[in-house]
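Asks: Each structure below is given as structure tokens.
Every number in this text was worked out from the coordinates using simple rules, so none of it is lab data. Keep in mind it's a predicted model, so treat the numbers as computed, not measured. Cβ atoms are built from the backbone, for glycine too; each structure is taken alone.
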Structure 1
Amino acid sequence: MIEDQSPFIELVRKACAKHNVNLITPDDVKLGDGFGDEEDIEAQLRKRLRLIVEKQQIDLVLLDSDLSRSPGLRTQTEFRKAFQRIGVPVCRYRKKQTATTLALLTFMHRLASDGANAIMVPGDLAQTDEVSANSLVAWLRHISDGFKRIESELEAHKEILASSPGPAGVLAQILGHPSLAADLLGYTAQNFYFFGPAATNDKNEAARKRFATQLGYWFVNYILAFPGPLLNKPSAAAYLNITTAGMARDDVQKAIAAAQYDGPFGEIGPFYWREGLDELLEGASGDIALVKDVAGAELVRVAEGPMGLAYYCLLSREPIKAEDAAPNPDWIPSGAQLARIKQEDLDQLGPMLNI
């Protein structure tokens, strides 16, 4: 954990102890000791971090976005660049983020435009209280497990990289859905931004580790965050044209259980395969209310009629009617077919984004 305020470090350390997580800080490994002038600082920092990662067997880095209170720690940008070269996943946070709609819009824009070298920690997990710290550490364990699963799949199936199918093809095969590659093409406009040219051509162990980390960033910050082929619970409700309250009902949950995603990072969900929901609806004339054992008469629709069109609002995190949704800004990936923002919110807050 790289943080410049000791009270927050101790708060997270206590939470780590409850979750059987070993927390290492710069003070523990004397990371801030003086740097020499024999080579540039960035190279020295990278070498030190590489040795620390190897000796301490670091799985994941938790990085504060603001280290201004302790200049000796270097900057968060230097840390992100160094860990990106090493291939160790980083989770980046801002403490005490507000819960305003503008703050959430800013967070989503940051995900899309600045998510290539760290997982962005949701604001509700970066509060400075004991409950949030415990939730944060539990979430970090799931994130770490997700990266390990991706790396393990790449190690076990080196032929995936050998065939050079590009990031979309690699991820589709890792997830066991080769046909998903076509859907993921809608998220590839920024592949250069995430991976650089020919990212899948390096097949040595260090390169695979770096690629697995970049693949995890792309998957979490881009594909899972902006629903398309994989849907979070409220976006799945929008796809079914029912409210989130209806989505939470036991009969609906039982009906859609077979469509639940159980791959890397699935524990931070739940998420659902859109094609799995399609298979369920095929036998019910496209209407969840007609699925066996679902009390359809009691379901409340988002859009009028069983076939009404609804979307998932990135800000309210609720299903919204199609007529209430704005055309997507260009920073939302085209593959995010369920993701929208309410027109009234975008009109009011869009000009306030610091772009």
Structure 2
Amino acid sequence: MPDGNYAFMSAYLKGAEAKTVASDHISRLSKTASPRSVLEIIKDTDIGRFLEEMPIETFDDLDRYLWQYFDQCLEELERLKLMPADMRKILNTYRVKYDVINIKAVLLGISTGKKASVIPAGVIYSRGLLDELSRAAKVSDVIQVLIECNLGAYGSILGEYVAEEAKSKFLTEAKLDREYYQGLFNLSKGIQDGPLLANACGIIMDMANLQLVTRAIIEGIGSEAGELVISGGYMIPETVARDLLSHKLTDIPGMLGGTQYRDIAEEVVASYSRTKSITAVEEVIDKHRFQLLKGILSPRVMTPLMIVWYLIVKEVEIKNLRLVLKAAFDNIPVEEIKGYLVFS
């Protein structure tokens, strides 16, 4: 691809990154901030200007607008005629992540009989079929939508899903994740800076495997989840990940002692011991995933890796704002949620 296209994308993406919500914005919040004061402090950012125009009464309103903003960012990228083809390929593959999230939400809705809470992002949303997906009354309805959106590989995974079984739910979600991560890893073949992208994908898969192992042990599934381990990790070979499944949660840090992940595993164990919450464990892993990827992706310019870093930065911005604004709506002191925020 012409260098001019990469120069344009470097300027576009770095410029957009400079207009995101940063730690400085959060540090200016009062101890107990109101939703309006949060929006006032971030008004100099791109997302702040977007939210300023929206009629926000409840956190649900805000949550919807945050995801609409994120999808708008993706659509703006799609419309860039100077985006190199390999960047566009990465964007299209990466955004399937939100389809996977929505599939899980709909499966949960089917099993509980409650309306699914879906995210307005991803391939299904861009095809105008998200409402149809959210209304699915049975798994076959979900599979049909996936086929229509050329996501049949994910539909095949749902063929063995049993809504009434917790084990089936766990295994199906893990299979969906594995399909997505393998697709992301396969992007590294034959593109500029492919080895670096492979390393970044390897870290993402290491963290996904650590999350899989943690959840499987906590939910008592253990070695039965071995078939779901994602191959292609950076520092945790597939055989090691499978072996971890047969041990206790407290054994994991010691077994990762030869890697840079020991400290992460120790924090995961401590977080679960304190909260007994798998969500808290996921927060720890998300935080460390960001920092590990930053070292590889953030310095890169004039390369397809720029778009991966941009997407990660925007995701983290949305997540941070959801936490801060939920605390504001619930009148919770900012200090109580700062430990869950991730900033570069």
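Asks: Assuming 21 is relative contact order in percent (Cα under 8 Å, 6 or more apart) as calculated from a single structure, say which of 1, 2 it is.
Replies: Going through each structure in turn, the value belongs to 2.
Asks: Using distance in nm of label points 7 Å out along Cα→Cβ at positions 243 and 291 for the comparison, can you identify which of 1, 2 gives the largest number?
Replies: 2
Asks: Taking mean count of other Cβ atoms within 10 Å over residues 83-90 as the quantity of interest, name the structure among 1, 2 where it is greatest.
Replies: Going through 1, 2 one by one, mean count of other Cβ atoms within 10 Å over residues 83-90 peaks for structure 1.
Asks: Assuming 18.2, 53 is Rg and Dmax of the Cα atoms in Å, for residues 11-194 alone as calculated from a single structure, say which of 1, 2 it is.
Replies: Derived from 1, not from the others.
Asks: Which structure, out of 1, 2, was Cα extents along the principal axes in Å, for residues 171-218 alone calculated from, if the result is 40, 17, 6?
Replies: 2
Asks: Computing Rg and Dmax of the Cα atoms in Å gives 21.5, 75 for which of 1, 2?
Replies: 1
Asks: Which structure, out of 1, 2, was distance in nm of label points 7 Å out along Cα→Cβ at positions 3 and 331 calculated from, if the result is 2.7?
Replies: This figure was derived from 1.
Asks: Of the structures labelled 1, 2, one was used to calculate helix-only ellipticity at 222 nm (-39500 (n - 2.57) for each DSSP H run of 4 or more, over all residues; to 500), giving -12500. Name it.
Replies: 1
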